[in-house]
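Novice: Below: a set of structures, written as structure tokens.
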Structure P
Amino acid sequence: MKQSFVYIMTNKYRTTFYIGVTSNLSKRMAEHEEGKGSKFTKKYNLIDLVYFETFTDINQAIAREKQLKNWHHEWKVNLIKEQNPTIETLDY
């Protein structure tokens, strides 16, 4: 079964977050870095991957993405810090 990913990207100051879903994380990150991601990521220079979750069901990934998009900024920071305490850019 194909994997899906929910991911969070941020800028170098770690002040703005973008949450997305994809079935190919490395390809999607390359698209964002090339400015081919969303207009929002391009506008705010959100190219650093700081968090992701893996799913086997795309519907679960989409539901999780929607859930996280409704979270407060502080909740997102705390979630990221659970897996990535220093909010470093992750390899993918």
Structure Q
Amino acid sequence: MRAPHLFTDLALLHPLIPWDPDTQPGLDGARVLVTAGERDPICPAPLTRSFVGWLSAQGAKVDTLWHPGGHEIAQPEVQALAGFLADTPKPA
């Protein structure tokens, strides 16, 4: 989060950010995919939702995908990731 110039796209599967990050205007316009499980005991849904809200507040274009399970990677997440990567602009 301190060096947003290093990336343009982020795919975050079950991210755990247990603190409140500082404001980061450098994320404005970044594409972000966040996937998570509603019953994830490692990355609790309220923390993930808070992080998604923070990303959106920074101007990031956030897509989220939730599944009803826990910390396991579910097939819909794999499909969402594949779609996200397929839509990623290729370097010139």
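Each value in this text was obtained by applying a stated rule to the coordinates, not by laboratory testing. Keep in mind it's a predicted model, so treat the numbers as computed, not measured. Cβ atoms are built from the backbone, for glycine too; each structure is taken alone.
Novice: Using helix-only ellipticity at 222 nm (-39500 (n - 2.57) for each DSSP H run of 4 or more, over all residues; to 500) as the calculated read-out, with -11500 as its value, let me know the right label among P, Q.
Specialist: It must be structure P, since only it matches.
Novice: Hey, another quick one. Of the structures labelled P, Q, which one yields 11.5 when mean count of other Cβ atoms within 10 Å over residues 3-10 is computed from its coordinates?
Specialist: Details: P: 22.9; Q: 11.5.
Computed on structure Q.
Novice: Can you say which of P, Q returns 31 when relative contact order in percent (Cα under 8 Å, 6 or more apart) is computed?
Specialist: Numbers: P: 35; Q: 31.
Computing relative contact order in percent (Cα under 8 Å, 6 or more apart) on every structure in P, Q gives 31 only for Q.
Novice: Work out the source of 0.97 here, i.e. which of P, Q gives that when Rg/Rh (Cα atoms, Kirkwood Rh) is computed.
Specialist: The read-out comes from structure Q.
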